[in-house]
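What follows draws every value from the coordinates through simple rules; no lab data is involved. Worth saying up front: this structure is predicted, and the values here are computed from it rather than measured. Cβ atoms are built from the backbone, for glycine too; each structure is taken alone.
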Structure I
Amino acid sequence: MGEVEASGAKNAALPLLAASLLCEKPVAYERIPHLRDVTTMLTLLGHQGAEVSFEDGGLLHVDATVATRPEAPYDIVKTMRASALVLGPLVARFGRARVSLPGGCAIGARPMDMHLRGLEAMGARIAIERGDIVAEAPKGLRGAHIVFDRVTVTGTENLMMAAVLAQGETVIENAAREPEVVNLAETLISWGARIEGAGTDRIVIQGVASLAGGRACVIPDRIEAATYLAAGLITGGDVRVTHCAPEHMDAFLARAEEAGAVIERGPDWVRARAPRRLVGVHVHTQPYPGFPTDLQAQFMALMTLAEGASMIRETIFENRFMHVPELVRMGADIRVDGDTAFVRGVPKLTGAPVMASDLRASASLVLAGLAAEGETIVQRIYHIDRGYERIEEKLGRLGADIRRVGSSESWRAAQAA
């Protein structure tokens, strides 16, 4: 049995870092993962004037009280869609913000319209100028009743952060229920915010005059943890992931058990074994607590070697099957029809040069390569460095024959620069 520790969650760390802009005192962060996207967010905070420092043992200190520049330029945000998370905090604190329309993975439309409509409902004037979102609320934001057309995680987080310093009450309906949203809400509450309902589809925020800051602890990365469990399953192995939150992975674990995996759980660990060939099962992605879109590609890799057929429907992002042609290059039998991929399990995959198109697609190709006969070379691994902390080292500890070829700037090296 191999064992690996889950890192802090990227999708929790990024909004927590953005929230430092709301605080009157510095913030100390525990379990910040060493990821390219985290580097980008820290670079962005530094551009805005915040001071960032590291303490031995991994504690990260951010002092955004000295921030003076409420902007997020394209040169920084072009690689990461989560950069938009600074919009709400900047408008709440400074009464204005200029944030470039962000970039990120090419997995489909993730428009900012719901973020902007929410800020307008809270009294902000919004304009788009030369690719930048320009928001102004010189008299401050005010509470509003916001109903999302569809569930949006970053929209929920952005408007929740904006609302904590707004005047009066804000209600967010059809809010995202993800653990990362709850992590943000509980942290804001510990800093002095008044928030109720996080983890449900209705969040109520009573605005306060200021937030004190303090400490923040990033929850374990449920996507990373499930990816390592999938690495054990696709190779017929036995993997135990520690320092994780099993309750955050219920949907994935249920589908894995349905496929034949043996799952054991503890309070902060999960063990997955594949004593026999997995069998095909059907999944469709949904907002939390449904099956995560961020695990769709990895689960598809599992199904390429499962016995029988499986059907995977992607309901969140319309372009999130870009890994399919690369898996087919390795011998997978997959047919895509609209938002559904039909997978027929094959006896084996064969190693091949493949190219990652986005963060989670890159993880699926690594999983396929672990199980394939021969050598697999995954190109454009800068995608995987956005969301997996030292993936080659962790997989190596589980027994994988994997190595990084060529140069890749480490997170700490990026900070030193």
Structure II
Amino acid sequence: MDRIVIEGGTRLAGEVRVSGSKNSTLALIAAALLADGTTILRNVPRLRDIETMLQILEALGVPAGWDPELPSALRIEGGAGVRNPEAPYDLVRKMRASFLVLGPLLARCGTARVSEPGGCAIGVRPVDQHLKGLRALGAKVRLDHGYVDASGPRLRGARVAFDLSTVNGTQNVMMAATLAEGETVLENAAREPEVVDLARTLTRMGADIRGAGTDRIAIRGVSRLAGVEEDVPGDRIEAGTLLAAGIISRGDVRVVGIDPAQQKSVLQKLSEAGAEVSVEADAVRARAADRVRGIRVVTAPYPGFPTDMQAQLMAVLTLASGSSVVTETVFENRFMHVPELRRMGADVTVDGRSAHVRGVPALSGAPVMATDLRASAGLILAGLAARGRTTVSRVYHIDRGYERIEEKLRSLGAVILREG
């Protein structure tokens, strides 16, 4: 099993380009099922989660894969090729975002059978809001031995008021509504950039969508959608992670290939902590010549501070001057990295949904174990700043969401390698 080995203490400096957004790509792959003809997605990261989604399309009978003539591009032949509208448990259990095929399959085929995604290491993420929305569109939905069976040959527009903000729920119902009769209005819709990315691509396919990026999205159904060519935007969470890597090493890192407007909450907290942040049209530079200072941070749905950056920021704050409080409001079990940070000498105490972080002068390298995707990123950041060697095991977690993370950090000067 692979592990990442880091010799800490090296100051990171230089420029690095982020890969395409994992979360946007997964939704766009699902959206391709709605279209007639071929969809080509460019700037796609080569990640475990992307491969899992391609395997699901293969199980559905849809030809999809990496384009041999275009770098970092996927070619998806569209929903007309669906032969078996069932996404099996063995694939869906690997990645919750694979549940996104439910809405497109239902809209395109009139029927869908998708395994329930089950639990998650960082907390319960129920799909009841997905099902509530599809039922409002007229689908008949029932649970059958761990599968969601949905049928609705003629979906009709409706008002859907989500009980809570849900990114995948908003995306699933929005995709189903693009081919429904009449208008659908989603209230309390998620505002994340990944929802906007999906709406933009669906609109280019021929959908009629208004309000993406607000909490009220209106979709007027159309009779068909067509395949498109689309560039996947840069990954905002990877960008934040790389900026945090520069700060924790007291370095100077410029991250390119992103929309800084999507980074406002992260950049605000890095600035509050004392980092020097400068913004360009498609890049952000962050510098920290000395220890950062303690701050308070609360995770929240976009445009609040992203839960996917919580572990990385906590790693930075373990070395801050003073104390910090990190409150997690999105997932109930997202402090699993704390015991591993303590092994490295961090002073962190968890009290319910809040973690109290008292900054220490230095961390010590140690063997640690990743428990989930973002926790693994936080541990790697801690290893970059620690004295001595840190070994991060179970790195298959980080391979789900970061493309060649060790190579990018090495290009900035980190002493880091992957061992098989």
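Comparing I, II, where is mean count of other Cβ atoms within 10 Å over residues 79-86 highest?
Between I, II, the highest calculated value is found for I.
Determine which structure produced the value 21 for relative contact order in percent (Cα under 8 Å, 6 or more apart), calculated from the coordinates; the candidates are I, II.
Traced to structure II.
Given a computed value of 19.9 for mean count of other Cβ atoms within 10 Å over residues 287-294, which structure among I, II does it belong to?
Here the read-out was taken from I.
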